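I've put the structures underneath this note.
Where a number appears in this text, it was derived from the coordinates with a stated rule and is not lab data. These figures come from a predicted structure and were not determined experimentally. Cβ atoms are built from the backbone, for glycine too; each structure is taken alone.
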Structure P
Amino acid sequence: MGCCVSRSTDSKASRIARWRSTGIVALRDSKLKAFPNEVFDLDRSVRTLDLTHNKIVDIPVDISKLINMQRLILAENLVQQLPTNLGKLQSLKLMTLDGNQITSLPDEMGQLVRLERLSISGNLLTCLPETIGSLRNLLLLNVSNNKLKSLPESIGSCFSLEELQANDNLIEDLPASICNLIHLKSLCLDNNNVNQIPLNLLKDCKVLQNISLHGNPISMDQFQQMEGFQDFEARRKKKFDKQIDSNVMIGSKGLDEGVDL
C-alpha cells in the first residue's frame, strides 16, 4: 500500500516537474470537474494551459496567477462565465473557449491587449462587450454558433483583424465601423438575418478576399452594385486560382457560393 502511495507521489511530482520545465500543462480528456490546484502553484512557469474536453464549470480567480500564460484552451467544457480578473493575463495571445455555456464576456476582456486569436464559438452569447475594440492585435475572432443579434460598433477598432467568423447567429446588420478593418481578408456570416452590408465595405476593405453569406436575405444584385465590387471579385478569383486548400471558404462556383440568391 505504501508502495502505491509512493508511486502516486512520484508520478505527481514528475508531472509537475515536466510542466514546470516545458511550460505546457496539457490535460485534455482527463474527466476533470475542476481546475487542478497544482497548476496555480506553477504560476509564472505556465505558458500553455490546455484543458479541452473536460467537465469544468468554474474558472477560479486564482487563474490570474498565471501571468506569463500565452495560450489558454478550454474548449468543450461546461464553463458558464469568465472571472473578471481574467483581464490580468496580459501575456495571453490565444484563448479558445469553444463549446461551453458562456452567456456573456466581462468588460475586462478588453485588457487582453496582446490577444491575437479569440475563439468562443458554440456558446450562448447574446452580445459582445464594447471593450472588445481594445484588442488592437486581434487577428482572428470566431463567435459563430451563438445568439448574437449584432456586433458592437467598437469592433471597427480591432485594426489588425484579418478573419471574422460569425456564422449561425441572429445578426441583422453590420456596424458601419467594420469598414475600418483595412486588414480584413475573410468575413463569414452564414445563416444570419443580414439583408444588407455597409455600402463602403468592399471599397474600404481593400484586401478582403472572401465573404460568405449563405442563408441570409441579402441579394446578389445588392452585392454586385456595391462600389469596389469589381476589385473584390478580382482579388477573390486570384486567391481561388492560387489556393485550393481546407481554409478556402468560397467554393468552385465562385461568389455565388458565398451569397445566397
Structure Q
Amino acid sequence: MAHLRCDFFSDVLGLSTSMTVLLPQRTSTQIGMAGGGGDGPPPVLYLLHGLSDDDTTWLRRTSIERYAAPLGLAVVMPQVHRSFYADQAAGGRYWTFLSEELPEVVGTFFRVSDRREDTFVAGLSMGGYGALRWALRAPERFAAAASLSGALDVAARRRPRPEDPRLFERVFGDEEVVGSPHDLHALLEHSEVDALPALYLCCGTEDGLLGENEAFRDACRAAGVPLRAEFSPGEHEWGYWDARIQDVLAWLPLRAARS
C-alpha cells in the first residue's frame, strides 16, 4: 500500500491540519504482504481516532496497513483533536469538517470511490461515537459503520477529566445533550430503519464503557435497528482494538462494493 501523511489547509477549521491515508497498490513481488486492488476507484474506510490520539495512531498501534492491503481498500484517518467530532461551543467546527469538507478534500486529492456501497466508517472510543453519529446523521453516505469500544453516551462525558477539566464545556457548552443531535439514542429514535447502513458494535467485557455499549445495543433492539454486537474479554487498550479491527474488515461488505 501507499502510505501518505497529508498536511492540508481546512477552510472550515481555519487552520492547517493532517490526515493519514493508505491507498491500495497491486503488487506481485512484495515479500510478506499481499497487495490487492481493482481497476476502478477503490472503496474507502474513514477510520476515526480516540480522545487522546491523532491521525497517526491507528497506523502506529495496529497493523491496519497489513490488514487492509489484500482487500484493495483505501483507509482515511483524519485529525480532529479532542473534539468529539462536534462543532464545538468554544472551538473548531469539527463536525462540519468531518462530514462535509473532509470527503470533498479526499475526493479532490485521491482517486477513491464516492459510491455509498463503497464507503464505510469506523472508529474507537471517541471515534466509535463519531462513526455511529456520522452514519446515523448521514445514512445515505455509508454502506456500513462500526464502533469499537465506543464512548456512546456523550452526556456521561460531563464528568470533569483531570487532564482536561473543561472538555465538556468546551465541546458542548450549555447545550442539553440528551435529545440533541449529539445523542445517539435520539438519532436512533428519529432514524428510518430501512435507510440505515449496516451497523457493528464491539466492546470488551472489562472495559469501563461496556454499560453504554450494552445500552446502545438495547436501544437498537427497541427501535428495530439491525445491529451486530459482540462483547468479549478485553479492556480499553490497543491489543483489543488490533484484534477487533480485523473483525470489522472481515465484516465490511467489500465484495458487494466491488461488484
Matching task: 17 is the computed value of relative contact order in percent (Cα under 8 Å, 6 or more apart). Pick the structure from P, Q. Q
Name the one structure among P, Q that helix-only ellipticity at 222 nm (-39500 (n - 2.57) for each DSSP H run of 4 or more, over all residues; to 500) of -8000 was derived from. Q
Assign the value 1.7, calculated as distance in nm of label points 7 Å out along Cα→Cβ at positions 46 and 62, to the correct structure from P, Q. Q
Here distance in nm of label points 7 Å out along Cα→Cβ at positions 38 and 158 was calculated and came to 4.8; which of the structures P, Q was it taken from? Q
Ranked by volume of the Cα convex hull per residue in Å³, for residues 22-133 alone, which of P, Q sits at the highest value? Q
For which of P, Q does Cα extents along the principal axes in Å, calculated from the coordinates, equal 77, 36, 26? P
Note: FRET efficiency 1/(1 + (r/R0)^6) of positions 14 and 70 (r between Cβ atoms, R0 = 41 Å, to 0.05) at 0.95, derived from one of structures P, Q, originates from structure P
Which of the displayed structures (P, Q) returns the greatest value of distance in nm of label points 7 Å out along Cα→Cβ at positions 118 and 230 on calculation? P
Suppose you compute distance in nm of label points 7 Å out along Cα→Cβ at positions 54 and 238 for every structure in P, Q: which one lands on 1.4? Q
Distance in nm of label points 7 Å out along Cα→Cβ at positions 78 and 174 from the coordinates reads 2.9; which among P, Q: Q
Ranking P, Q by mean count of other Cβ atoms within 10 Å over residues 126-133, the structure that comes out highest: Q
